[in-house]
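S.K.: Take a look at the structures below.
Please treat every number below as a calculation from the coordinates, not as lab data. Everything numeric here is computed off the predicted structure, so don't read it as measured data. Cβ atoms are built from the backbone, for glycine too; each structure is taken alone.
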Structure P
Amino acid sequence: MPLATLKINNAFNFFSRVSQVLILLVFVFLLSSCKNSNNKKEEALDVEVSESDDSTDISAISTKQFREFEVLDSRHISRLDIWTPINSAMSDFTAEDYERLKPLVLDQDILTLQSHITKGNLSYELLTKFYLYRIREFDRENDLSLNSVISINPTVIVEAKMKDQELKYNPNRHAIYGMPILLKDNVNASGMSTTAGAVALRDNRTSDAFLVQQIKKSGGLILGKANLSEWAYFFCGNCPSGYSALGGQTLNPYGRKMIDTGGSSSGSAVAVAANFCAAAVGSETSGSILSPSSQNSVVGLKPTVGLVSRSGVIPISETLDTAGPIAKTVGDAAILLDAMYGYDKDDKKAIRTNHSKGFYYSNLEKNALEGKRFAAVKRLMEDSLYLEAVEKLKELGATIVEIDETEASLPNFLRLLNLDMKKDLPAYMSNYANPSVKISNVQDVINFNSLDSINFMPYGQALFRGIVSDKGDTQYLRRIRDTLKTNGRKFFEQPFNADNLDGFLSINNYHAGYAAVAEYPAITVPMGYAENGAPKGLTFIARPNQEKNLLKWAKSYEQASKKRIAPKNYN
């Protein structure tokens, strides 16, 4: 063999071996740093809990890039299962009734609906049946299905009729009176199971959570339960937003099978966007209201932890969890917040306020942005929608201070969630779950799902295994909490104090992790649509207990910008 040929062959063999090594290294890196969506073996999806300084924030997984779904429709409930208990009560509501009521109901806010009812053009019974008709027609097993509703309150029509009968005795009723509200299916409510989207809890029939009692006291109707990212998205680690084994894959009405729903309050936000309810309750640990609300072009408010009760809500973290409203408008979000908040002696972080009912939704009309000072993040100014929103705020009298974000890590964020849920789930099961449910803790759920991994956990249960593997103790948990809260508040307070700021402007759930650990409230409002049609939200973040200011700022922006457009295929 000629020397030149030998050298060429040796060189080729050398580079071939190098290439093989590089390919192997790339494969190992991808296997370790990414979650392989095509591998259905649970073992490949599980992760080890490290003692290292984990700065991963769960809000980073509450919205994902779109990916192909391994499962679409539920393998456990069907359209027939959901509607058989209530079809007979719907028999007198026809397609003609639905078409006649559409102009009165579709995309109308709560105060407009109440006005129609006061004038006699609508009733609470007809409003309830209208939403039920839409859910039955659109939500499952058709070309426009969204899989956003997981169950229906079987007595809601009877309750709506009672609201009509009692109307004349309630001249000073709360604005939520008679309004059909969907609950994220981690919130206990009588007459329905509370499942967190998990097959293991499909028979978890309970009494009302404290926040549901509050809504009912104000006259609100519980329409049913909304689908969610299973176990509030702290379960699989590799599943798409909006997937639960019990409810199937929730889809975004702005881009069905194309645009991510956000999570974990996916069904709540999708149902509001698709006009399946007057408003909905979501819950957030870090981004789980802000993410789906912004992804579905609706308004979502994450309150200060403790303003809204967590009793009777399936937990991730007593440190960070809160429920909050999701609605088409800021005014509707304010009405639902006003109905659901209240001091709960059984919630260790409960906030006692002196507000009377009506506080959060009254006096929102005036321009509240004049003279207010907001931080705008320099790196986000490259987003044309954010830039446009900032300019609109300036037009409305706000002062914008462009900032570079404060360097503040979120060490051991996931370990906080691990250690909280390890103790908080057993506490829920002991105090609020149906005693017949044979699940006591995270390990029990893992064992149950392992009986039928394809149907109970097709994407694995990596995060649950991480919880069980985490050996941190109570003292370590306390240190994590203190560090995260300190760092989160530093992230906001450094620019707030330096520039005398009132609030912080973000996009979607981009800064939800910092707001979570700082225990700062936030609200997101539609600010437009990306080139691919994906909705985006302008997110306001403020200091604790500033919900009223957030609502005022957000409503002023909402009224001036008028960015929300209803999803076109659901009219």
Structure Q
Amino acid sequence: MALSTLDWSFVIGFFIISLGIGIWTAKWGNKDASDYFTAGGKMPWWLLGVSMVATTFSTDTPNLVTDIVRQNGVSGNWAWWAFLLTGMLTVFIYARLWKKSGVVTDVEFYELRYSGKIARFLRGFRAIYLGLLFNVMIMATVSLAAIKIGGVLLGLSPLQTVVIAGTVTVIYSSLGGLKGVLITDFVQFFLSIGGAIIAAVVSLQHPKVGGLSNLLKHENVVDKLDLFPSFSNPEIFITLLLIPLLVQWWSVWYPGAEPGGGGYIAQRMFAAKNEDHSIKAVLFFNAAHYALRPWPWIIVALCSLVVFPDLESFRTAFPNAGSIINHDMGYPAMLTFIPSGLLGLVVTSLIAAYMSTISTHLNWGASYIVNDFYKRFAKPDATQKEMLNVGRIITVLLMVLTMIFALLLDNALGAFQILLQIGAGTGLIFILRWFWWRINAASEMAAMIISFLVAIYFGVFHKMMGFEPLASWMELVIGVGITTVGWIIVAYTSQPTSMEVMISFINKVSPGGPGWTKIINKAKADGLQLSEPSGPWKVPIGILCMIAGTIGIYAFLMGTGLFIYGRYLNAIILMGVTVVSIVVLKRFWSRLS
């Protein structure tokens, strides 16, 4: 498609604004590496919360949702809706703990919590594993979506798309640091939401769709509308709902939904003014991410089933698309019907979504490599200015690697499932390590290695050995089981964290709970200094807050869907549940504070 002059003015204007923010923050806001990676730890909750939402609204997110809806229906979204449980656990239990830890990155946590050479090794290894390898894979899946959108909307080749998009993003990201990312994310959030709404409205007006009422009655759509998978098909019910809600949310490490917090979510918490702002930021993020954003994407996905009912219809409409044809192409394909003027706004919103995600991952990955590898191991005497310059160099290198890897992928959902499998079984250890003294660096290392090996086995060797392929949920459960048993065995058989480090951790973070009773009693018997926590242990009331908040957000999400479906009575009932949940949450929260 050819963008008009008006369309291009929106795109170019956004580039100028983003570049201006990057230059401004580079000149006035990034005095040292701490400013570059944590924005000085002085940011308000609303800016941090909006930034988290903008970051998780990447170019691959609507593509992923479209892929899910086209293949598994609306209920297939429970594959990621289930992660709300993780997010709410982070809000009411871990946000406070992370902020009190005082670390620059969540990888630095390893030497705060564990002791010995293995703790140092784990910090350095995980900095490279997450900051480089895992992070590049995440950014490549985002860039894959940009490739499909660039190919469909602008007729660009995959190489042209990654070079143009990557170059613009890395210039802006390397200049601005986290403060520049946060400020630009604020603009990108509203652009992204607006673009998604425009896409949904235009899709509904397509002649083949004929409006919302006709869409909901179309033969290609009626069997995709259920909010929950049918009990009559156990295989689908287990895969789409049971496993995500019972196993996946607590057992799987996935960026943006890490059990116990972590990654760029933790980075935003470190940047908060105080614990209160940290909690509010993560709460706003989860409410907006799960309750406000999904339905415009879902509507476009359903419309795509009418206009492009199968993959062959994509090949007919886009004969030059080649190997990138897949169900996740439904979203960019529907964008081709947006008229001039509005098209520029939507393209700009997608560019904003891409830049917000990539810039966050570049800064986050660079923070690991600089703070937890370069400064910690390669050059301990590095100055803040030197770390700032190295951070910018690493940012550029990460983007180059992302461009290369993006050209090797062909499917966003496939990449999503690979990432889930790699992290299968590691989540529980991230939840418990704050509250159980037995967990040590060796058990974390074991969990990471075992989960990776299990993922490699299922991804490569299971088929090579001639075994029948297993369902993805079976691979996930097996991976979680093997990994969990493995790290628990290692926790009980390896050398525990030193008493000195555990006491220091307790004094600084005050995690509380029965999992530390043995250590606290021993410390008192040995006459060691301990900071006694004031008041009762806050985790039980935090769990009650988590339950109330989760019910409220799910009720709002489902209620919105029922309003769209025209089932008004049930929708009103669910909205009432949301109101009750808010009232209950406020009462619990006052006790938590």
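S.K.: Taking relative contact order in percent (Cα under 8 Å, 6 or more apart) from the coordinates of each of P, Q, which one would give 18?
M.R.: Going label by label, the one that fits is P.
S.K.: Which structure, out of P, Q, was Cα extents along the principal axes in Å, for residues 257-560 alone derived from, given a value of 59, 43, 42?
M.R.: It traces back to P.
S.K.: With helix-only ellipticity at 222 nm (-39500 (n - 2.57) for each DSSP H run of 4 or more, over all residues; to 500) derived from the coordinates and found to be -21000, which of P, Q does the value describe?
M.R.: The correct label is Q.
S.K.: While we're on this one: With mean count of other Cβ atoms within 10 Å over residues 193-200 computed per structure, which member of P, Q shows the largest figure?
M.R.: With respect to mean count of other Cβ atoms within 10 Å over residues 193-200, the highest-scoring structure among P, Q is P.
S.K.: Here's a follow-up. Hey, mean projected area of the Cα convex hull in nm² derived from one of P, Q reads 30.2; which structure?
M.R.: Going through each structure in turn, the value belongs to P.
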